[in-house]
Structure 1
């Protein structure tokens, strides 16, 4: 009976927080799918879109550093969550009043900042839950609920944009924002003391292995940062689809719905397999990334949709495997550590998207070759990481 109650809390909390994320993703992922078309509509130029995309995403990763330090120093994780969600969810509906590129970039950056602030606390709580049900499963179950909302939002806006304007689409985002804040209260009611899900002395052997793996963190940061730089963002991809392939805003939003569906399925599958076979699952990250970007910039017609699907799969794998693997290396989940990880990955993505924007303006055909080179580098570091780690499942 005691074991049943102990296992019930992690799954129950993951499901509750997942419902919050379902509504949150319907809000901000719906808006993100329209970010590229909206900036193009306002007059952003191709040469600057990569840098703007990188700056916007960097606010998210800078926010992770702020949120991690704030939660760790003040020990008030739910205050950090509420602040992050509020900023994250109510920035995009305000775009209905925006008519200048700089103002749109500011609101997109505020949305990313809010998401970044709440992210380390969310990852820490999920990592604690993972101590009771498996790190891969905890992040995988959360990811599938998260991406369900990420599919619903862009898919609804795809249909909405067939008969309505971009501005009215942003105004609709206030509805899931309010629902997410309501269910955040429900998630709080499900949250017990963190110590309830921390490993006991019986897990000393596992904790000892995790402590020994601290020496592998440098290799982890190398490949994670390189792949973050190579992955780009959908803001950049959506802009490229409209500017290079003349897609409509509705088609770009539909493409983002496909990305989010594949993201959720890929993340759940990757999480389950990670708990079964361990770190060898990391080797799929550079493969999916290289193939997807090749199809997006060298393909046409149906191959573009296949490229979006594969890009979504690699995104789900990355969003599940990177925090799950990082959490499994920690003797005790630490918000500040997750925040520092996010900041480092943000620096990589800022540099990477700036280079992608430059290549798109000068020679778009070179983008897949550049991505392939980064993937080979990241894959080599993953292989080195695997050779130096114990070949046992991380769960």
Structure 2
């Protein structure tokens, strides 16, 4: 029976950076010429005095904690309050108007878009997910694929020296240690992309638990629920034998707590570690396919050299804000966040291991941002 425990919870070459900045400026010009919002030369509107609120994704929360003071230093008239409450809460609070910006690792479902047609999902950065474990004494990066991970979370694979794991990890001395499978107990975009990976790799998972921000994980005796990314890391550190899925902005914490992390199989059978370069390769394969509303899964796209568990980090925003001044402030904040000179600069994103948006995606995000009123 699954129980729940509460827990407190690459550098870019100069040439690429210049190209991204120029392309972003072109995108800004395109937006302005459309007669919607005329942006200043730096691409960011000067906001009026405002108090803005953000809540949601615990994966995006560390980046907001870097962004918020930098944006407030640039625009002293704006106060930005942030909170890491989980993607599900971020989406719900943005939909209800409780907050100005909801953060999510998951894009909006078609049913929610239909129910709240004014709601936008706007990519702010590219993130990815690590599969971590607590196996004392193990220094190698284990190889794991969707079948193995689904087997663990379904209760079919219960020990780290299981023959199925050993076949993938020749020469690695595996501990005879029971596996404890941690999952998010709160509504989570990390659960959304993790279970998408399992659904794309394993047909029985796709037809069984499936995917979502909240799903009914199989009721197994070695299952344990945790709240937030922080809870997943601290819970795993406290539980020898654990396996957990965590957003990449928490990998430094996980390593500091002595956890290891796996090389994960993509759809081509390549085993890859969660690195900025391999995540960027995966995301680049979806740039052309990203639709105007930017709702797209980038998980396991069968892209050579692409790490398979990758996603856009979204701002969920209602295009109809409470006042014109609030709308201007929200636009300004998001324009700043996606701008390669400001929030999307390597100096910010590298602090949480995120990748910047491709210039074409910045342009699409701006086209959404300028519709906020």
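Laboratory data are not the source of any read-out in this text; all were calculated from the coordinates shown. A quick note: this is a predicted structure, and the numbers were derived from the prediction, not measured. Cβ atoms are built from the backbone, for glycine too; each structure is taken alone.
Structure data summary
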| item | result |
| --- | --- |
| Read-out distance in nm of label points 7 Å out along Cα→Cβ at positions 43 and 259, computed value 2.6, structure in 1, 2 | 1 |
| Which of 1, 2 yields -10500 [helix-only ellipticity at 222 nm (-39500 (n - 2.57) for each DSSP H run of 4 or more, over all residues; to 500), calculated] | 2 |
